[in-house]
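What follows draws every value from the coordinates through simple rules; no lab data is involved. These figures come from a predicted structure and were not determined experimentally. Cβ atoms are built from the backbone, for glycine too; each structure is taken alone.
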Structure I
Amino acid sequence: MNVRPEMGLTFDDVLLVPKHSSIRSRSAVDTSAWLAPGIKLHIPVVAANMDTVTETRMAIAMAQQGGIGILHRFMTVSRQVECVRKVKRAENLVVKDPIMISDQATLFEARVRMADYDVSGLLVVDDDKRLVGILTSRDLLLTSDSEKVSVKSVMTPRERMIVASADETVESARERLHAQRIEKLPLVDENDHVVGLITAQDIIKVQEHPDATKDGEGRLRVGVAIGVRSDDLQRAAACVEAGADVLVVDIAHGHSDHTLGMVEKLKQRFPNVPVIAGNVAAAQGVEDLASAGADAVKVGVGAGSICITRVVTGFGVPQLTAIAECAEVGRRLGVPIIADGGIRTSGDLTKAVAAGASTVMLGSLLAGTDESPGASVVRQGRRFKVVRGMASLTANVDRRRIDRNDSIADEEWNEVVPEGVEAMVPYRGAVSDILYQMVGGLRSGMSYAGACSVEELWDKAEFIRITPAGMHESGAHDVNLV
């Protein structure tokens, strides 16, 4: 029997040894880290590509806080593309493709268009796409018979609008918006064709979220998860065209031929788009995925709170050992490691990063927030939200339904061998509050190591194994909590 001589460790098996520190304030600690080459995050946190965690709202919130969200793949291609577009439109320095409507359209059509794109105003254009007016939600207040009333009859006409040229700077636009007491400044060329839009709301968002994760055009960054089937190349192409910043090959056992093949195809077709692949739990998996072209690798097999892969299959590696082993190869090859699974506290996050991870992926911790998909439920006077593993019974069944665009037979339920569970997590409020606590704990942890950066934490971290008694001693004990 082939048995490794070393013992596999996870987060509760160790503590980090405090070191001399010259850090006077947690604010002096730099928590920024590379998700993948070309994409640096202000906080090393990624929202998991799970259908109970990351859709549009979560992706926007994560990017605004300095992290990033990965849109799950268990939806139609068109819906995933629309999610990408909504994230990319959520915050801009200059909106390059503002939502427009014909002056011949009805107010009913305008209401639908505003709702579909979640905007409060539409630029009105004629048949030649020249700007002829603007329609805002205030123009629609108290209007009746909206199926017969035209946009042209209630819009603010072009001659009463304030516009600017395509070379308008954001600072100049801010001054003009303030001076004229307006909220939207259309940008037009010499023929009055719309070339962009600057809004007061976007300028405010820039001020509110100075550390947001953005692309070169000032738009929020977002990732998308894809599978390994042939039609997933089309999914990837559609999402990249919509503006996706990173592709994540989402496979439970990432150290496999079909994952390696998909990574190679993606890098050939989209050489300028970072590709993350996983999941793996051993060094050879990182090496092989990196050779195939992966720009970053997700590490974690069976570590998630709603994952039962280790129970069902007998395979896995305790998460801290998996991170450390994979990170050693990742650093040698210049491939960032994403620790995926098992993070319950800010101390776990600190240990994961100290062991060599560049970023950590959170799932269940974020599933109970306002921004996660799904409604909350009340049980015994407490509020909860549902979270499920993407290999759970219901997730497998729903995936088959999406693939077929139809229902499945009752007997097919028995064909599923789930490797995940469905569960409830406590309602936790805004995701920004969770991130503040998690990253705050990381900052404190880095100060205990005397580390001002993630890279410095890698070099200074020293772990010590502890007993169950040591773990008990680490928490509150021998007191009655109030």
Structure II
Amino acid sequence: MNKVKNANYWIEKGKQMTAERQRRIDRTKQWKFDTIATHGLYDLTEALNSNNGSIMEPVYMSPAQAYHDSGEMEAALAYQMPTWCYSRIANPSTFFLEETTALLEAYQSGVEASCVATSSGMSAIRTATDPFLVKDDSLPPPNFVASAKVYGGSFQQFWIRRRKEQGIEVRWVTNPLDLNEWESKIDEGTRFVYGEFPSNPSVALFDIEKVAEIAHAHTIPLIVDSTCASPALTRPLEFGADIVVQSASKVLSASGTSIVGLLTARKNIVSKIGTDEMKANFAIWAKLWPYRDNGPALHPMAAIMTLNDMRSLRMRIAQMSNTAIKVSEYLASHPKVGRVYYPGLENYEAYNLAKKYMKLVDGTENMFGYMLLAEINEKNDGDTANTRRFYDNLDMIWRATDLGRVKTVATLNAISTHQQQGEEGRKLASIKPNAVRIAVGIEHADDIIADLEKALSTVK
């Protein structure tokens, strides 16, 4: 029978495990983006010591961890040593994804970051924002400032769940390019600032660096949804953002097999609310406390499937961006298309801002992502006959609400992703009924354009 060890032994063991993990982090940080995406922290030593030599990260389907003795259990459940204990809190498979994501989001920025994976992008947003909206009698009632140009689900979470159901005020920034508007919305009760870069589906941008400076001057964090850029193009932590959320269901896991959310936070975030522990390591604090209690855990199979897709992220983003600019230029010159919104077009309102923030990682070349918005010409404002005719005659391009896939997908956002927020909400987000969001995949540009041309030929 093995000799039982007390908790102090396991606490010291935990310190050694933490030091070894930090050693691997420091080593991995020296690699290039593609190498980090391919390996993460999973290496030969861990494979041989823990996973029977498996070259690829295993899927741990078991919900709970066994312990050597009561001492290890005591230390682990007091969070005094690394543990996965129960998959509602953590799991080795989700660790692999989280560790890699944190390294990619902080890539070559000098920022120390950590990550928690969630069951969806929406649960990542909830996990990122909940801790700042708690009761604090030393402050006025909470409010938060957010760009109005956000995904429909985010709008619903902020406007319905927060404002109408909980009475927490959301203050919309209608023009995210206007720094004065951001500043004017903030007061003593403001708990955080939130924006999408670029926004879904209007492809709106904002100056991350400048808005972060405004937020920090008021001792509040900037939270950025960077789903439609990904760390292969834009890493908001590098420019001062405190927390980045991703719907990894999109381009990070472009094969379209999983629903996944990711929350990555820099160490020592700026906040006037919360404990020192929360500010020091927000993502890990969130995982060990509110995440544990609220239960938005990710299934381990989804974690590994997402991790496998992420290995080719930079290469996919390059191809999708190269194709998207060709598609945008084609549509912008078509007589049956009114206006095209794409950050890579020189007439795009925030083109210079796009050039500042959107560059393919490990290079100097600007690339502008896979998503664009096209407005189909209608005979009268508010009509949708031509738009629906165009949309219904797409053949190769998929009619769906998805985006970031290896397959090109088109969406009518006014009747899908932004239907529930109503006319007022769509106006705030600048979503017109004749707008079609096109998320370009990895098909050949000629084939995508041919399908668009065929569908446009039916427009009257």
Candidates I, II; FRET efficiency 1/(1 + (r/R0)^6) of positions 162 and 314 (r between Cβ atoms, R0 = 35 Å, to 0.05) computed = 0.00; producing structure is I
With distance in nm of label points 7 Å out along Cα→Cβ at positions 194 and 330 computed for every candidate in I, II, 4.3 is reproduced by structure I
With relative contact order in percent (Cα under 8 Å, 6 or more apart) computed for every candidate in I, II, 20 is reproduced by structure I
Candidates I, II; distance in nm of label points 7 Å out along Cα→Cβ at positions 42 and 338 computed = 2.0; producing structure is I
Across I, II, mean count of other Cβ atoms within 10 Å over residues 66-73 reaches its greatest value in structure I
Note: Rg/Rh (Cα atoms, Kirkwood Rh) at 0.99, derived from one of structures I, II, originates from structure II
Value 15.7, 47 of Rg and Dmax of the Cα atoms in Å, for residues 346-433 alone was derived from the coordinates of, among I, II, structure II
FRET efficiency 1/(1 + (r/R0)^6) of positions 170 and 234 (r between Cβ atoms, R0 = 35 Å, to 0.05), calculated, reads 0.45; among I, II the input was structure I
Mean count of other Cβ atoms within 10 Å over residues 90-97, calculated, reads 19.6; among I, II the input was structure I
